[in-house]
Structure P
């Protein structure tokens, strides 16, 4: 297999997922890649939601549109004979927010700034051996099982006097597991994650915000149209996230289901991209209602 063909086979160019802001992963994000590979991704997300920008905290009456930009770097390496990766994701967002019945303010408020940085470590447990580019060229992908841990650092723009912020002012730890299996030109992939939230001690001035974990499970069914193009159907279900403010339970546990579709493409052996759409199709009262368009470009070397 030639060098160009093996690069086309990389698909999403990533061992690990995009867990940022609790957005769903994309299909083929977990598939194996060669070691010692550098990957740079640029994302644009158009988000319409009833939550703050971290999409884990719905606010009654909120309507928010966000232009979310992500710069993501990843590097793959050998760890005990298995493929591993380290990633850094830095978001920037511009948001327009309004409230029903002027609950917090009248008209539309705009805000923009840097989001919280995420650091991700991913590791394959089965089916993703650490391979050089030469060895990867003749390797046939199969069933895999991988995991990742994401640390969100509270370094984004945050003002305790604002209702709508870009940063969340709290630490988040997110363990994740992923399983995939090929069937001819198709891939079946399932991954599950748990977001564990630290406290925000400066919520709406000097209040303490606590939030219970959110659990989610995702499924992706993707089909390879040709060596430079694939499509997928995507689904995500999540539950949890009940909050306390100053120790008072807000009785706002969330549960919602999102459906979507994706198109992945290659423009050259090193350069490709993705277009994806997802929308909330069912939700419990008080849950996140999120509609997202995602456009991604990536380059590998």
Structure Q
């Protein structure tokens, strides 16, 4: 690489115009005063192999974030997978090593956990998560929660798919699979004393996202003091989160996970930690 070449990274997908990743990474580069670029690059399924073949020969290219529909398709095109990406079965970040080889990783799992870290640092008698959805994001979330010793109730349109996912990702865990519509109807279940417990409810599906049907969830299924987390980013305040907040539950929105996973990727790409004291300004820029 010539001394004048500016290091750069990208986000790839198809479509890609909606990605918020360029706003996040450019904000951090600007705040740190680092020489670097971060671009969005539309890559079709047919063009994926050629894209990676060209980029791996460019020493200025530090890697890329990977969004739909490429998180599975990139895997056989890489030289290695880190253990987390291998376990989850999906790659959302590719890092170019100094020798030009490509390593696939998954920053969705640590990104999802990041806003929960202060609570996870405490000791709990019991941790239970109700996770709604069985797609690619749910895979990373289930793997992350299993590693933090949660008992997971995974809800999907197809409970058999949910069961298979749990058995694949954490076969030793005592988890439960259930139909998604189970949570749509009210329950009169009387929750026991939750003192010392951490209850988490996660929408890991696209339900509630702009252009998708709403998530049908009756909050009689939410134990007292649950944390309600929605990974949807458009709209940022989903109907699910708004109702949770109105009922007094603590909430976590989708930008928390998006910024958290970008943090891990940025460090890989540019060798520096993002200035996380500027998160409020970053959120304003993303939403602006």
Structure R
């Protein structure tokens, strides 16, 4: 009897380069192309409305390093980034670990808490602007309890900055909570069972098991948080318009104000290019410094 000859198994490997063409074209047209154009405009003088831009050399960049408003905007952006990280990281981490458990009513409470993710930043900024209105907003009623007698929280530099930082945290903590929730659910239960047998308390388990296992998640969340804070714009535009004065004029808002209110596209392009370079450099530095680029699994060896 003639034996059947086994057929060759289909070739399994990476997809061909043709599959990457649509994504590469999309990235080049809508990411690389605009960045190159903005980089070119940073060496030109143009109001955005008239004829073609005229080359002005390094004038915009020289102005950039001498502009005191730009230095203040950089400081405010750095401060907002640091405050955002300090507020959002511990809150999102604790909520994410909690929501990954099996507590009673956990799913319902988590769904309610994640509602800000469903609304746009513009809608949320308009909501908070109404709540913080000193004439008819909620702050007019509770302001005296908080030490703000006239309820004009947005009328002071510190108050306006605190309001921007709070709204940003309130809006984006649910997103980072989802990251930590997903990371916490990947931690093997055997780790906690073994720790319980050894007599480790819940707090000890959190610091000895949960935090080390969430190392990569913390780095990912931090990078997204830093880049998001450095490019934060719409809430500032609607809530404070960079005021009072320039007390909340962060770099993205200064870029908008320069380009679309002062019609100085060349200088605005220099600001935008600086923002892209700084955000990219910080992200790469964080990934490099934390060792995240090695992409080692926290479950290696199991």
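No value in this document is a laboratory result; all are computed from the given coordinates. Given the structure is predicted, the values throughout are model-derived calculations rather than measurements. Cβ atoms are built from the backbone, for glycine too; each structure is taken alone.
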**OP:** Assuming 9, 22, 26, 25, 15, 4, 0 is P(r) over Cα pairs in 10 Å bins from 0, in percent, for residues 27-186 alone as calculated from a single structure, say which of P, Q, R it is.
**Re:** R
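Could you tell me which structure in P, Q, R was used to calculate distance in nm of label points 7 Å out along Cα→Cβ at positions 155 and 195 as 2.1?
Details: P: 2.1; Q: 2.9; R: 5.0.
Comparing all candidates, it corresponds to P.
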**OP:** Could you figure out which one of P, Q, R the value 2.9 for distance in nm of label points 7 Å out along Cα→Cβ at positions 91 and 115 was computed from?
**Re:** Q
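Determine which structure produced the value -9000 for helix-only ellipticity at 222 nm (-39500 (n - 2.57) for each DSSP H run of 4 or more, over all residues; to 500), calculated from the coordinates; the candidates are P, Q, R.
Details: P: -1000; Q: -9000; R: -18500.
Source structure for this number: Q.
So Rg/Rh (Cα atoms, Kirkwood Rh), for residues 35-106 alone, computed for just one structure, reads 1.35; which one of P, Q, R is that? Write out the running numbers ahead of the final one.
Numbers: P: 1.23; Q: 0.93; R: 1.35.
Comparing all candidates, it corresponds to R.
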